[in-house]
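Please treat every number below as a calculation from the coordinates, not as lab data. Since the structure is predicted, the reported quantities are computational estimates derived from the model, not experimental observations. Cβ atoms are built from the backbone, for glycine too; each structure is taken alone.
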Structure P
Amino acid sequence: MPTTILGLDVGGANLKAATTDQRAITLPFPLWKQPDKLPTTLAELVAQFPGIEELAVTMTGELCDCFETKRDGVNAILSAVRFASGGRRIRVWSTDGVFVDTEAAKRNHLKVAAANWHALATFAGRFAPHHGGLLLDIGSTTSDIIPLNHGVPSTYGTTDWERLEHHELVYLGVSRTPVCAVYPDRVCAELFATTRDVYTVLGLLQENPDDRDTADGRSSTFEHSLARLARMLGGDRETLSDDHIVHFATRVHTRILETISSAARAAYYDTQNPPELHTVIISGAGEFLARRVIDRVFQGAPIERIISLNDELGPVVSACAPAYAVAVLASESRS
């Protein structure tokens, strides 16, 4: 009987878990605020998957500023996973394209730090087994732009620093990014609004009255998003018209689209003899934005297929795509 494996993606803002039979949970967890609660919170998350025999792990949370160094972050996350595992086997994904045990992960911490993009790209490569491919994963916080060559991740960088240098990682997403970081022109340099407000106002993300993970702690609704964006302009709902605020949101969206498009162009084409692009895989909360990037950058490419992981996996599992990816990869690799 096959081993039941739970994939875990330990991020800085969310904990994500998924199994190969497509049970999945996303749990908001601001790691930088409460690192001491990570072990028990992970244990509670694992407990929601009865019958689990093994854990497959990837992470990005080691970058949180509650940790002095990435080494400290990786070690803290691995310790928390060990606590949560209840003695189960743990395998950790490495950017070498293999799983390692926790001791090897500690010895080579930069191979497992922020490796979830590599796990997702390795999984997504099965959708683009021939010619050139591209994974464009636009999430709440970051965008990953990962060229694929016959299904294999083909990148210049493996660490966050290297990937930022080569445009393969853009620290820009559709929810958590401060607006002033995207659009600094004649606005207040304060955390008054985020990109979620932009896309809520533009109708590209749904309102969520229960979500208060916003700049001012008020809910993620159209009305509150308008108010937060007005504050970015040094105004409020009394001094600025709704049309003025919506027009500002449109300008911010255009800047976001330009930024990610420029990075996608550089990440794919600024290589020696890149293969013809035949397949694009899109994923993340910002799939709607990824489609616009493709239209803008790759219009002349011989693209045969655009594959949506939201469509392939369903929105719940797709939201946990790296966790699902490591669960699948671990089930296919029994070493």
Structure Q
Amino acid sequence: MVLPIYPPKPRPGDRVAIVSPSSGLAEVFPRPYELGLRRLREDFRLVPVEYPATRRMSASPQERAADLHAAFADPAIAAVIVSIGGDDQITVLPYLDAEIFRANPKPFFGYSDSTNLLTYLANLGIVAYHGGSIMCEFGRPGAMHPLTTVSLQAALLTSGEYELRESTVYGDVQRDWGDPATFASTPVMQACEGWRWHNADQVVEGLTWGGNLEILSWLLMADREIGPAEAYDGMVLLIETSEELPTATEVYRILRNMGERGLLGRFAGILVGRAKAWSFEHPNTPDQKAAHAKEQREAVLRAMAAYNPEALIVFDVDFGHTDPQVVVPVGGQVRIDGHTRRITVRY
């Protein structure tokens, strides 16, 4: 097995690229973007460097690819962080030059639509990091969540093993980024249970693969960045769902189709992100949110019962679209210990 490449981490004072390979929402909502940049400078002591398409909603796939090439090729740039996600990063992939990334591996941070780039880099053998967008995590109103902060500091600035932490509170209710009052206080959180374990009488160690489930389904449909089934033997699948709130039926069908393709049965374990269950389009009540999350968990279990009944599964790990958020590597090492109920990743 080819060992994954862990790019060296930035040090205080280093320059970090801020890019928008998906949506250029920083143009529309400058407040969370500017707040995220300020925290990157003041709290993480890194110097953000913007690229031509970073604040442009109308940037073409070719222009966004050019920004990525420039950021990775520049020896003065120590890491690359996305501003936010979107829904069309898959159109950027055909314009990427793999040799630029192979020759200049750097820590890359993003999630949601950036599942495209996370899997792209992992397929090149370069460990990338699921989490930490400028506008959402760095730009969180009021203050960054402490759990998010310590995970991002470890993933962005250090190397080595890191034990993920459970959260006893979470939030997924969004507020209007166009309203200045949004940034005068921290988001409202609610109590939650910690991780939920299934087939926990085992220990699984392996490389991770995956990200946002909807984006993975698009990659499968477009047949991009998906390897042969045997390439996933013994790996750990990462899945989480977005603010579009896919139904349990959709979740089951995506996983079922992965099973029919021969992929789902190859994974030794699965980490499932805590389901986001509120959006402006669907302002669910607490009871409706709980039902949505429960139905998603049941959909995962239904698919796994058919295609991989022995796999170790951990639900409600906080690496998705909810708050707080912990960073998980894609293409990197993870150890899931069902006996001690611990999850350790390598940053």
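Here are some notes:
- Origin of the value 3.3, where distance in nm of label points 7 Å out along Cα→Cβ at positions 95 and 159 was derived from one of P, Q: Q
- Answer label among P, Q for the case where helix-only ellipticity at 222 nm (-39500 (n - 2.57) for each DSSP H run of 4 or more, over all residues; to 500), calculated from the coordinates, equals -9000: Q
- Parent structure of the calculated result 47, 43, 27, given that Cα extents along the principal axes in Å, for residues 79-214 alone is the read-out and P, Q the choices: P
- Across the set P, Q, distance in nm of label points 7 Å out along Cα→Cβ at positions 207 and 327 reaches its highest value in structure P.
- Value 5.1, calculated as distance in nm of label points 7 Å out along Cα→Cβ at positions 39 and 239, assigned to which of P, Q: P
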